[in-house]
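Okay, got some structures for you below.
Here, each number is a calculation from the coordinates, and none is a lab measurement. Small disclaimer: the values here were computed from a predicted structure and weren't measured. Cβ atoms are built from the backbone, for glycine too; each structure is taken alone.
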Structure P
Amino acid sequence: MGERGAGAVLALAVAMAALLLAMLIVGAGAAAIAQARAAAAADAGALAAADARSGYADGAPCGLAHAVVAASGARLERCSLRGLEASVTAVVPVGPWEASATARAGPPP
C-alpha cells in the first residue's frame, strides 16, 4: 500500500517537464524572431540613411533611418555617419530582454 498514488506523481512530473520544455522552445523561437526583426530593421534603416547621405533620398539621414526603423517595429538605438557610409543599430524588445542588430550601408569600397 506504500506505492499508492505514485503513478499520479510520476504523471505530474512528466507533465511539468514537458511544459518546461515547451516554454523553453517558445522562448527560443520568440528570441530568434526578434533578432531577425532587429536585423531587418537595421538593414532597412542603414540603407535609408546611406541613400539620404548620398543624395538619393530627401531628408536627414538619421531622421530617415529613425522613421524606417520605427516603421519596422523596432527602436533606433544608434545612427552614425562616416563619409557616405551609414551605420544603424536597431533594438526589438523580447520580454524583459532586447534583441539588437547593427547594419552598415554605403557605396562599395
Structure Q
Amino acid sequence: MRRALDGLPRRYRRLLENVAVVVEEAPSLEVLDEVEADSEDDLLGLYTGQALGTESFFDAAGNLPAKIAIYRRPILRLCTTSEDVIQEVRDTVVHEIGHHFGLDDEEMPY
C-alpha cells in the first residue's frame, strides 16, 4: 500500500493528512449490508467520516477521524499483477478522497 500511496500526486497526498488509510482483509457483513453490496468483491474501499465542509461548531465532540479502508482480498482477486494492485489501490484511494470532499459516486471523475 505504501508504494501506491507514495505514487499519488502530491495534491492528493496532501488531502490525506487528516485521514487514516487502513488495509482490511475484506468488508464486514455489516458494511456490506450498509452499502447494499451483494458480495465483498463489490467493494474495494470505503470512506467513513464527515465530508469536508460539512463540519459544524455544533457537532458533537469526539467524532472519529475520517478513514479510508482498502479491502485487500477483493483487490487481490480483481488484479493479476502487482502493478495492477498498486494502480487499483491508487484509484480506490483517489475515489475515496472524492467522498471526503462530499462527492457521490455519480459525481466522480471516473
(request) Match the computed value 47, 34, 26 of Cα extents along the principal axes in Å to one of the structures P, Q, and report its label. (result) Q
(message) Quick check on the output: -11000 is helix-only ellipticity at 222 nm (-39500 (n - 2.57) for each DSSP H run of 4 or more, over all residues; to 500), derived from one of P, Q. Which one produced it?
(response) Q
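A value of 21.6 was computed for mean count of other Cβ atoms within 10 Å over residues 36-43; which of P, Q is the source structure? All intermediate terms of the calculation are to be shown ahead of the outcome.
Details: P: 21.6; Q: 12.9.
Traced to structure P.
Assign the value 13.0, calculated as mean count of other Cβ atoms within 10 Å over residues 12-19, to the correct structure from P, Q. Spell out each step's value before the answer.
Numbers: P: 10.0; Q: 13.0.
Derived from the structure labelled Q.
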(request) Out of P, Q, choose the structure whose coordinates give mean count of other Cβ atoms within 10 Å over residues 4-11 equal to 8.9 when calculated. (result) P
(message) Can you rank P, Q by relative contact order in percent (Cα under 8 Å, 6 or more apart) and just name the one with the largest value?
(response) Q
